[in-house]
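What follows are several structures.
Please treat every number below as a calculation from the coordinates, not as lab data. Everything quoted here is computed from the prediction, not taken from an experiment. Cβ atoms are built from the backbone, for glycine too; each structure is taken alone.
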Structure P
């Protein structure tokens, strides 16, 4: 596990990632900056709701500063960033998420989730890609009061344009932008037993997408 501390004013690809986000989603109005980071400087770009899109989009920037440790044959997935969406009524501002937000803030957990997932591959020398999932602890614990969601799965864009998924930087480097879908414990169990695609198909059939609803019904079958 790496304990390298990074002191940097901004991520390496901030301008390119911002341009990519603005091309496919909309104008970035807030950047939630980190001051001192572990392994990678991880900022969060915020795109507010618009007339065409009634939800917020939060995108990591900095996870792709370092390549992930991928298995042989998966070199194309070495670089990634993550994103999720929040309902339009969710407060997203420097007042709501100050530079040193408190994890116990109920509305902060989606930002905390992005940061934790963004650091995870670099801290533990592993990788994250679509259909990968990660529990919130062992045993999994809810992310915050007011929800029983306690894990997350990555996937391709659902509401956002599919072209947003890839940002080629060179012949050998492409950043993949994966959606983050928070899960309940029974959904994670279903995913382990039946696979990520089977879980996603149930999720999609129920009308699910990247917009986080902390009270949505579980899509796992009752037994």
Structure Q
């Protein structure tokens, strides 16, 4: 595997809490799992360090970044500045096929069972990422995705532990309706409400613990 492929797999693993915040990454074990030497693995880890997803800790090596409540609050403040500002470019550039793609994601989310929280969160992340990509604001998208990746492990706690999934699902449906109506003002308001609500509830519940999967390596190369 190339370093960028390894970085993609590790990025997803961190984002989806396959590796929990604060977890030490065993580089020898990872290198064997990916079938590579430690050289490309280290290059991939350097990429994640640059994105803030991993820190290099003297004596421990690579450690998944663990955020404090005030840091999560700061990142959600950034989301409030970055994401709603893309609403008008999104509705301006979105084609019917793009709206239908997002609508299909929402339908798939609706069809998931109550116990399929991981699957729901993965689709929710993809929904938001695709939504912002429609703005065609390359530099803004890059920043938005970096922030989304940092908060996603904590956003999953919000959806899974705090029971916000029903409310969030209704908001996604309303976002699609705003897109169909080319209503940038409504889309912006929905994004502000969604982000602000998640921030308030999540920051207040940061002490809750979500256990990582039993076998944290099994999903890396699925």
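To which of P, Q does the computed value 0.8 (distance in nm of label points 7 Å out along Cα→Cβ at positions 82 and 178) belong? Label of the source structure: P. One of P, Q was used to compute helix-only ellipticity at 222 nm (-39500 (n - 2.57) for each DSSP H run of 4 or more, over all residues; to 500), and the result was -6500. Which label is that? Among P, Q, the structure yielding -6500 for helix-only ellipticity at 222 nm (-39500 (n - 2.57) for each DSSP H run of 4 or more, over all residues; to 500) is P. When relative contact order in percent (Cα under 8 Å, 6 or more apart) is calculated for each of structures P, Q, structure Q comes out greatest. Taking Rg/Rh (Cα atoms, Kirkwood Rh), for residues 74-185 alone as the criterion, the top-ranked structure out of P, Q is P, with the highest value. Between structures P, Q, the greatest calculated value of FRET efficiency 1/(1 + (r/R0)^6) of positions 42 and 90 (r between Cβ atoms, R0 = 41 Å, to 0.05) is seen in P.
Structures P, Q were shown, and Cα Rg over 2.2 N^0.38 Å at 1.04 was computed from Q.
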